[in-house]
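A.B. asks: Heads up, there are several structures right after this.
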Structure 1
Amino acid sequence: MEHKELNTTLIYILSILGLLCCCIGGIGAVFAGIAFILAHSNLNKVKLEPEAYDIGKIKAMKTAKIVALVILIINILYMLRTIYVIYTVGWDELTEQAREAMESIQAD
């Protein structure tokens, strides 16, 4: 019996993009969220007919789902930190600090 394929490549690519974009205010949550949803929907398909899929591919999809979930949590935490910093310090102070840092870099 031929097994159906589960492709984890897209989920890993989206997860990595999410990890790379987490330092931009948690924007990577979009990529990680999409990866998590894709992995979850693929595993739901597996639950409907588990005998049609290879057990190794199912385990790989579960691993990809866990990776996407961890990166999603990292992004959410970073987003909450960014919101907290903007709320406590203020946007004007942050832009002033960034401007001063750029000037000091250019002066060196």
Structure 2
Amino acid sequence: MTSYDRALELVGKLTADGIVATVDPRAATPPCVLVTPPNRTYDIACGYSADFVLWALVPGAGNADAFKALDGLCDAVAAVLDVSRADLQSYVLSPDAPPLPAYRIELVTEGI
């Protein structure tokens, strides 16, 4: 299995629970979750430990509406996947787009 295959599995779990998710920033239309390539630690004999980072993205300015939308989206992800941490940040989908309100969601490390 590749990390891309695992990312697709994560997207499948999220979408099966009604959460809009993708691995491709070109297909990300907030509100959604973007699954990005994992950080890798080569500490396993025939593979590596993968630290997946997901981005919960909502449209608009960082106001109360975004706060509520992010709150619900982040909690929905945590109900489906093994989340270890979520940090409030912003995310830029493309160089010509404004930053979006976002949670950077870290999953529990897994071996691939």
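Rule-based calculations on the coordinates, nothing more; no lab input. It should be emphasised that the depicted structure is a prediction, and the values quoted were computed from it without experimental measurement. Cβ atoms are built from the backbone, for glycine too; each structure is taken alone.
A.B. asks: In terms of distance in nm of label points 7 Å out along Cα→Cβ at positions 11 and 83, which of structures 1, 2 is highest?
C.D. replies: 1
A.B. asks: Then there's this: Once relative contact order in percent (Cα under 8 Å, 6 or more apart) is calculated for every structure in 1, 2, which label goes with the largest value?
C.D. replies: Greatest value across 1, 2: structure 1.
A.B. asks: Starting from the value 8.8: which structure in 1, 2 was mean projected area of the Cα convex hull in nm² calculated from?
C.D. replies: Value 8.8 for mean projected area of the Cα convex hull in nm² corresponds to 1 out of 1, 2.
A.B. asks: The value -27000 for helix-only ellipticity at 222 nm (-39500 (n - 2.57) for each DSSP H run of 4 or more, over all residues; to 500) was derived from one model only; which of 1, 2 is it?
C.D. replies: 1
A.B. asks: Starting from the value 1.04: which structure in 1, 2 was Rg/Rh (Cα atoms, Kirkwood Rh), for residues 27-74 alone calculated from?
C.D. replies: Clearly, the read-out refers to 1.
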